[in-house]
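Participant: Scrolling down, you'll hit the structures one after another.
Any read-out appearing in this document is the output of simple, stated calculations on the displayed coordinates, not a laboratory observation. Since this is a predicted model, take the numbers as computed values, not measurements. Cβ atoms are built from the backbone, for glycine too; each structure is taken alone.
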Structure 1
Amino acid sequence: MRNHWRLEGRFVELDALDTDGRGERVRIAGPFGLGRVACTRVIATDLDAALRGTAELSGGTRAAVRWDIAPHESGSRVTLGAQVEHASPTDRFLLALGGRRWLERMFARAVSRLDEVLAD
């Protein structure tokens with residue numbers, strides 16, 4: 001978790017890390033000056049195959065987050081996804097207005113930076 005924020009440094013900044021290392025609070029700066037604080041928490045891991053967690057955003061939006069890892073050629077194929085479990089009215093509007101696509105691009109950039117971040 002302490003390096004999680006490095007995957008998308010342009011939009012995400014680490015604000016606090018839980019003492020047990022399984023949770024963090026990050027600031028997400030979106031387009032047009034919009035932003036959120038997300039409290040993330042790892043709830044289950046299988047180091048060879050997956051990481052499951054939650055993200056609770058300021059305003060009441062909640063999502064389940066999953067990283068899936070599968071063997072692929074000489075390395076691994078990693079997929080990152082989130083399922084919104086509850087969205088505030090404001091976040092429902094923003095997701096419909098293009099926020100969903102913005103998050104998809106942010107997730108894709110985060111996954112594409114994994115090799116670089118893991119090499120540090």
Structure 2
Amino acid sequence: MATSVVPIFRMFDYNKAIEFYVNWLGFKIDWEQKFDDNSPIYMQISRDGIVLHLSEHHGDSAPGSKAYITVDDAMRLYKEICSRPYKYNHPGLEQAPWNAPCFEVIDPFLNKLLITETGK
């Protein structure tokens with residue numbers, strides 16, 4: 001039986017991925033794997049129990065993937081993220097059809113993270 005699911009998002013530029021996921025969204029790098037200086041990077045990032053894998057490897061995922069992430073307090077996370085400047089993304093907070101606040105951020109490689117609370 002599965003105990004966790006970890007989305008793999010394709011990335012094409014390490015520095016842009018760090019700017020988006022670490023500097024703006026507040027993830028930390030857990031580990032990075034690279035065979036040599038000319039190899040693509042595969043890495044794990046995490047924040048508050050959310051774990052994502054980012055990969056430069058061809059075929060690991062397609063740009064434009066999406067993860068549905070539930071958090072305890074979407075408004076708090078939204079305010080925290082929006083308090084840090086990031087000129088490429090300005091998410092709006094909405095009330096989802098499942099009666100919970102939600103917002104979506106899109107990374108530089110068109111992958112989406114829909115962040116929400118469980119419906120009430």
Structure 3
Amino acid sequence: MFVSAAPSPYERFARALNAGDLLTARIHAADLPRISLADALALTLLYAQADPARYDRAAARWLALLVDLPAVTIEEAAAAADALRRRGLAAPAGRRALRALMYDLGQPDAAKRLPLEPS
């Protein structure tokens with residue numbers, strides 16, 4: 001008899017993110033020992049769509065992860081904050097700026113989480 005293994009907490013989190021299910025993603029994120037910058041950005045974008053009232057707090061948490069990167073300057077942190085401010089990622093210029101910054105900081109996975117067009 002074949003028994004499949006239950007999905008890991010990360011797999012459940014990733015599935016919820018991909019499905020756009022903010023509540024389930026939040027629940028499974030809490031089970032993770034850490035969350036990557038890319039996954040945290042995807043979660044932040046999900047807040048912008050699904051729970052705008054909590055977006056600012058999610059964006060601030062993502063910025064806290066960003067500034068923990070060793071190479072981040074205050075100018076880069078300010079540019080990221082500017083792109084996130086007031087859901088500025090809905091504007092193509094905000095998405096392009098943040099994508100470029102993520103690539104410059106060696107974070108291609110985070111850059112790829114930013115769609116070229118608003119969803």
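Participant: Name the one structure among 1, 2, 3 that helix-only ellipticity at 222 nm (-39500 (n - 2.57) for each DSSP H run of 4 or more, over all residues; to 500) of -2500 was derived from. Walk me through the intermediate numbers first.
Facilitator: Details: 1: -5500; 2: -2500; 3: -19000.
This value belongs to structure 2.
Participant: The value 0.25 for FRET efficiency 1/(1 + (r/R0)^6) of positions 60 and 92 (r between Cβ atoms, R0 = 25 Å, to 0.05) was derived from one model only; which of 1, 2, 3 is it? Don't skip to the answer; put the middle values down first.
Facilitator: Values: 1: 1.00; 2: 0.25; 3: 0.60.
Going through each structure in turn, the value belongs to 2.
Participant: One of 1, 2, 3 was used to compute distance in nm of label points 7 Å out along Cα→Cβ at positions 28 and 100, and the result was 2.5. Which label is that? Spell out each step's value before the answer.
Facilitator: On the way: 1: 1.5; 2: 2.5; 3: 3.4.
It was calculated from structure 2.
Participant: Consider the structures 1, 2, 3: one of them gives 1.09 for Rg/Rh (Cα atoms, Kirkwood Rh), for residues 52-107 alone as calculated from the coordinates. Say which.
Facilitator: Details: 1: 1.09; 2: 1.02; 3: 0.95.
Value 1.09 for Rg/Rh (Cα atoms, Kirkwood Rh), for residues 52-107 alone corresponds to 1 out of 1, 2, 3.
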